[in-house]
Structures are given as C-alpha cells and as structure tokens.
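The numbers here are math on the coordinates, done by the rules we state, and not lab data. Here the structure is a predicted model, which is why all the values come from computation and not from measurement. Cβ atoms are built from the backbone, for glycine too; each structure is taken alone.
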Structure I
Amino acid sequence: MTSSDKKTTHFGFKTVEEERKASLVHGVFTNVASKYDIMNDVMSAGIHRLWKDAMMDWLAPRPGQRLLDVAGGTGDISFRFLKRAPGAHATVLDMTESMLVEGRKRAEAGQMAESLDWVVGDAMALPFEANSFDVYTISFGIRNVTRIDDALSEAFRVLRPGGRLMVLEFSQIPNEMLQKVYDLYSFNVIPKMGKLIAGDADSYQYLVESIRKFPDQETFAGMIRSAGFGNVKYRNLSMGIAALHSGWKL
C-alpha cells in the first residue's frame, strides 16, 4: 500500500494516517496522566462528577454484575459502580498504562482491590472472550478511538445477551449561540489551563478539538444501533455539553 492509499482519520483538527492516531492519543494521555484528575475538576468546575453520578443513576448497577470500563483511566467510573453494586467486579481497561498507574494510587483502588482488575488494552480489539460482561461503560474516551464503529462492535461482542452499553461523552449543544459561547471558553481557556496546571497546552488543544469533531447525539445514537444494540436512547447533560447514550444487547 502506498502512502496515498493509506486510510486517514482526524486527530483533533489535523488529518493523520489511521495507523498513527493511537500512538498520538497515547502520547496525549501519557503526558497528562499525573494531572488528569485535577484538570477534570478545574476544566468542568467539578461538574464532571455530577455527570458521572448521573451515569450511575441511569445505569443502576446491580449486585454481582461484571463491568468492563473501557478507557477507564484512573478508575472514576469503576469506583462509582462498585460502591453501588455489592459483590460486583470491575475491569478497568485503558490503552495508556500511565493512566492506570495513577488510578492504582487512589485510595479507592486499595479499598476495592479484590473487586478490580487493571488491563492495558485496545478498545478496537478487546482481549476478552465474547459474552463476558454484564455492563460496558466508556466515559470521555470513545471520541479518541481511531475507528469508533470497531469499538462499538467490540462492545457488543463482549457483552452478554441482555448486557448494557453506556457511553458518557462530550457532545453538541443544540443551540447555536450557546455552542459558540462554549467554544470560546473551550478554545481560549482550556489549553491555557493545561499549560498552567499540567505544563501541556498542546494536549488540551487536541482534547478540545476532538470534542468538536465528535458526532452529534442523533448521529452517534445511529452508530450504536448499527453495531447491533437495541432500545438506544440518550440524555443531554448540562444543555448538551455532554450526553449519556444507552443501548442493550437484546
């Protein structure tokens, strides 16, 4: 295959060869891992915690369930899940080992060690057998995947019949004026925060750009249906700054 034949994708607003995106994303999260949780609080004024709690409210974890938390990073979703589901087990999977290392340092990780696994892996080629999990979650991670359709297909494969997919991701505000205000904040403030707090403006510039490249709510819901999921629904959070998408392996 010549260079002109190679498939391309987006890395923020840049066009890159598909085979390069994963390493570029890996570099971003390696760079920000140590400050990732702090930056989440600063960038969202702590609202990301409310969004994650809303995710758990809709998900309604049940005792004994097996969760796969993809792009699970430092464990926020898995910790919340296990607190609500006695006897459950969570597997945190992330392509960036340094994110998992930071997660293991958190107090909750020690308290829940017997109910947690930490796995380095790729959302597009999960290292698990089919029909292995009751719940699949991915929070602020699917927009960074090179081929989103492949990740959704893998989610469907590893879920048991009756299993549930839930995605929390930044989305599009269905009001043009409010979207413009949000964009002004995102592009002008967040990279500067990244420089000040994490010493890395470029990584946060990419993260902001990746939000704008992600499909809107209806388009993404259609992608979930195309992967085989049924009863697909979504809920906007904070006027659509973020959205929750839910689907079932029926």
Structure II
Amino acid sequence: MRLLQLSDPHLLADPRGRYRGRRPGLRLQAALAGGLAEGAAHSAPPDLLLLSGDLCQDESWGGYVRLRELLDHWPTPVALLPGNHDHPQLLRAVLGRRACIAPALITCAGAQVLLLSSHRPGCTAGWIGAAQLAWLRTRLAALEALPLLVAVHHPPLPIGDAGMDAIALGDAQPLLELLRPLPTLAGLVFGHVHQYWRGEFPGRPEVPLLACPSSLCGFGPVQPCPQGRPDDPGGLWLELGSDGALQHRLLRWSAPADGPA
C-alpha cells in the first residue's frame, strides 16, 4: 500500500483568507500537486490520501466545502481525521460521501488502515474516549491478517516540545495497551505538531511512530529536519509492504506565493 499523508491545512471558508499570514487553500493545493508529482516520479501513484486533522481552522461549512472542491479531481480514495480545529458533524455532512472519515477501519491495497478520531469538543488536547475504545476493541477482535497502519491526529506520546506535549492525546495509555499486542501492527502516524518527528511504539521498538509536517507551515522542530527545511510545507509518503515493513519518505516543497495581503 502506498499512502500520501498530508496534515494540518487549517482551511478557511474565505478562499482568499489567511491564517498565520498564509493562504491555506493555496498551500493545500500545492501539497496535493506535490503528492501527485511524487507518485509520478516513482511510477506509483498513492493508493490512499490521508489528511490527518485540523482541516478547517474556522470550523465552518464553507471551509469544508472548500476542502471538497480541492479534492474534486483527486484520483484516489481519501481518508480524513478530525483534529481539534474541526467540527466533526459538519465535516461528515459535507464530505461523508467523498471520503472515509474517522473512526473507521478500511482495507486498501492489501493493508488495513485504522482511522481514529481524537477530537474533543471545546478542548485543544486530544481524547479517544470510552465509546471509541469500546468500538476499537470490537474492531480489533475481527482484524484480518493484514499489515495495520494506525492514524490519529494528536501524538500519543510526548515529542519533547513543552507546548505540544501539553495538548497531546490525553488518554493515550489505554489506546497503546490495546494496540501493543497486535502482531500485524506496522506503524502509527499523526499530525498536530506541524513537524517531522520519528519515535518508537512503547514496547515495540520495531514499530515506528511518525509525525507528519503541516501543508501550511512548520513549528519547532524538536528533531532536525532530514532535508534541512523545517519551515517549508511538507508531508509523508508511506509504503507498507505485505511483510508489514513500513517505509517512509519525508516530502518538502517550496511554499507557493501567498500574494499581497
């Protein structure tokens, strides 16, 4: 399975609107083009596009319509995670027919992708919650013997940034305990932190934890950017083999001109 992960676009209803001095729609459009170019360069388009949360900064109907418009010509299936800067009900109402929205378990190109929602109303930090954990137990009991990639918006472990660690996943421990014994677990990816970061799943050092940069702008970084471009927009290209090995490439591209204010 080949997966393109983009994260934290922070779209606005106004297509000319700015967030942090940048035009989010233009930057997500450039990120989508960059992902397709990466696939074309390796003669292997992605099987799945994952947008891992903080999709709509103003949490508006118009913002999600803007996202739907940007995805109109995207050629492959799409998976969406709600982040703390999202309105899950509006997200589902506008994009429910266009994309698979967390929580969900999907099978794609010989692998399984577990999409989790860590959105908690009125809270910047993440939360899985008892109801979703109960749903997860049922799903995991019926897993196929295929490699499994887990995706959630908030980091399940501290990354070493005091600000970000204070608003990470608040109930990560029950989630990690459910996932740890799974023999097919290949990796866990997340967004939220606006930077590339790599760690290890607790108790499973062979299973990587990966943070995806933002398509809007960078924060940090805690770890040095392998390409020396921590401030540039970016994403991750993930390849999950039939043997369960997860390979990844960090993608970076130059930010498009945002135009005059």
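Quick look at the numbers
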| quantity | calculated |
| --- | --- |
| Among I, II, structure where distance in nm of label points 7 Å out along Cα→Cβ at positions 158 and 190 as derived comes to 1.3 | II |
| Test item: Cα extents along the principal axes in Å calculated as 53, 42, 38, pick one of I, II | II |
| Top of I, II by mean count of other Cβ atoms within 10 Å over residues 142-149, largest first | I |
| Structure responsible for -13500, with helix-only ellipticity at 222 nm (-39500 (n - 2.57) for each DSSP H run of 4 or more, over all residues; to 500) calculated and labels I, II on offer | I |
| Which of I, II yields -0.34, -1.27 [log10 I(q)/I(0) by the Debye sum over Cα atoms at q = 0.10, 0.22 Å⁻¹, for residues 78-181 alone, calculated] | I |
| Mean count of other Cβ atoms within 10 Å over residues 206-213 - structure with the largest value, from I, II | II |
